[in-house]
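What follows is calculated from the coordinates using simple rules that are stated; it is not laboratory data. Keep in mind it's a predicted model, so treat the numbers as computed, not measured.
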Structure P
Amino acid sequence: MPKVVFEGREFQAEPDETILACLTRHGISVDYSCKAGICQTCLMATVKGEPTPTSQHGLKDALKTRHYFLPCVCIPTGDMEIARPDDNLVSEETTVSSLEPLNAEVMRLRLKRPANYRYYPGQFLNLHNDQNISRSYSLASLDEGEDFLELHIRRVPGGKVSEWAHTRLATGDKVRISETSGDCFYLPGRPEQPLLLIGTGTGLAPLFGILREALRQGHSGPIHLYHGSSTVDRLYMAETLTSLAHDHGNFHYHPCVSRGEVIDGVAAGRANERALADLGNLAGWRVFLCGREEMVKATKQRAFLAGASLQDIYADPFIPSLD
């Protein structure tokens with residue numbers, strides 16, 4: 001069985017056990033969140049040995065060449081010595097520009113954009129709290145023409161980062177953020193192609209960035225955004241999206257609620273169910289899915305069965321922290 005050497009200590013990995021599982025089984029304190037190779041919170045570097053290809057999937061080339069990998073999905077095939085990442089490589093400091101409630105549980109956090117910080121709207125970054133615990137949040141801002149980074153943070157009772165952001169973070173505070181990751185974003189090409197955007201809760205954040213980027217680049221095909229919540233009071237940014245729909249004839253906004261009272265302009269039912277029922281055949285469409293993991297996974301399959309190509313389905317499932 002492979003040996004894992006970390007900070008001068010040697011551990012024996014069990015068969016089919018990831019390096020992260022091995023370390024935590026031995027009581028080693030390391031950063032992690034999704035445990036699915038998505039958020040990159042657990043990023044580490046290899047000192048000796050080779051990371052598996054799976055453990056480097058989604059990492060930028062600059063990180064791969066420096067032997068960084070994701071221990072949460074790395075089942076070692078041989079002995080490895082590993083180390084914590086260089087903080088200056090994977091994160092940098094910035095300043096809180098503003099905090100604004102968008103509804104009773106969602107806050108818009110805007111951070112000063114560091115110099116030379118580049119990204120695609122819809123990607124996500126890791127935000128570190130004052131105890132250096134991090135969580136992933138998607139970018140609703142634009143890379144072109146905006147000097148801030150916009151995150152939508154839902155307050156999760158007991159959440160180590162969301163509670164801190166809602167109750168203790170203030171304008172002018174210094175925070176640390178990671179580089180961006182993720183492949184759920186808009187790229188130019190086929191401007192006439194219909195776009196379907198489906199999100200639940202703060203899954204609206206990446207979709208808002210993707211939508212505005214598509215409009216900024218002159219996308220001419222129809223764009224349908226279905227945003228769902230459980231009740232009307234949990235919807236947010238409805239006025240902004242309605243205004244965008246008024247200004248852009250090819251954009252259509254569909255707010256949906258799964259229970260409770262329905263008001264004019266809001267449809268009853270789950271956003272993904274309404275979208276699939278309304279649009280039917282999705283052959284030739286580009287589809288973006290953001291929000292609860294169960295919704296994203298189920299809708300990705302159904303969109304494919306409705307005719308969308310797998311190459312045209314982009315997904316950003318929100319996986320809750322397991323700690």
Structure Q
Amino acid sequence: MRTAFVTDPSHVAHTAPGHPERPERLEAIIAQLEARGLRQRMLERAPREATDAELLRVHRQSLLDAVARASERGAWLDPDTYTTAESVGIARRAAGGLLVAVEAVRHGDADNAFVAMRPPGHHATPDRPMGFCLYNNVAVAAAALLADGVERLAILDWDVHHGNGTQDTFEADPRVLYVSTHAAPFYPGSGALEERGAGNIVNVPLPHGAGDAAFLAAYEQVALPLLERHQPQFILVSSGWDAHARDPLGTLQVTTWGYTRAATLAVEAAQQLCEGRIVVALEGGYDTHALAWCASGLVEVLLGDAPTPDPEPADMSPGDDLPSLIASARRLAGL
């Protein structure tokens with residue numbers, strides 16, 4: 001498989017002392033991909049800055065102005081979300097990196113792609129940067145695909161936090177299927193089963209400590225049937241690895257194996273439904289070991305390899321598949 005890879009070394013200038021969304025996150029991923037010989041096998045593409053017009057498909061001008069003003073001073077936008085003097089350019093490249101990746105896959109230069117960029121994006125709403133996120137990178141890429149003539153696409157979001165910004169962007173657009181697994185109750189407080197948008201929003205709010213069984217049941221029994229029904233021409237993934245059992249902020253106790261299995265299901269669905277067109281973008285994840293091994297497992301799956309097991313697996317019980325929750329999610333989605 002031809003896998004495009006987009007990253008940006010300038011991300012190191014976007015940092016705040018003691019903040020969990022820090023450069024070491026991406027550095028751990030890059031070091032792992034290089035050590036395992038995986039970066040060398042991908043088709044590297046340089047990011048570019050997303051333009052105002054591309055960002056304005058998703059965000060209001062007021063958000064662009066607020067991020068620019070804060071970055072001029074290196075100010076905080078809320079108690080969680082910081083800027084530095086370089087943050088505007090770095091965040092525009094994070095969004096533009098997704099655009100480069102989807103363009104490569106859309107035009108056949110690559111079969112699939114992994115975008116390892118920061119800051120993350122899925123909490124940024126049309127008018128509010130929040131939750132470590134300045135621009136909604138995946139939403140910007142999805143909007144570009146729709147503007148380029150894609151009629152149906154799907155976004156899978158397996159970050160431990162609900163992607164409220166992505167849901168807000170597309171909740172009235174039936175061309176976009178958005179499926180999120182996340183911990184609940186948890187930040188940002190959205191993502192209930194009953195939040196359905198135009199019938200295109202499907203949330204599976206998992207209880208804390210749910211583990212691999214419930215996490216994978218949500219994909220096998222809810223997400224995959226929905227993908228088959230929606231018949232997307234392109235799949236995007238908001239890949240937050242903070243549901244991992246090692247993560248200091250997450251609570252779902254998913255293992256590296258569980259995450260890699262979900263990635264395998266997503267890639268197989270793309271191969272069956274849309275000629276393999278899938279682009280995976282980094283969102284959250286704050287334990288460097290978990291980030292490194294989840295990322296390398298993902299890339300192996302994208303390249304068509306058998307994933308290498310994590311040498312330090314989290315010792316977790318298999319958990320419960322929570323049949324009543326999964327049944328409720330399926331019923332509300334009309335499955």
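Details
- Identity of the structure behind -5500 (criterion: helix-only ellipticity at 222 nm (-39500 (n - 2.57) for each DSSP H run of 4 or more, over all residues; to 500), calculated), options P, Q: P
- Comparison of P, Q - label where percent of Cα pairs over 28 Å apart is highest: P
- Test item: semi-axes √(5λ) of the Cα gyration tensor in Å, for residues 208-279 alone calculated as 22, 13, 10, pick one of P, Q: P
- Comparing relative contact order in percent (Cα under 8 Å, 6 or more apart) across structures P, Q, the highest figure is found for Q.
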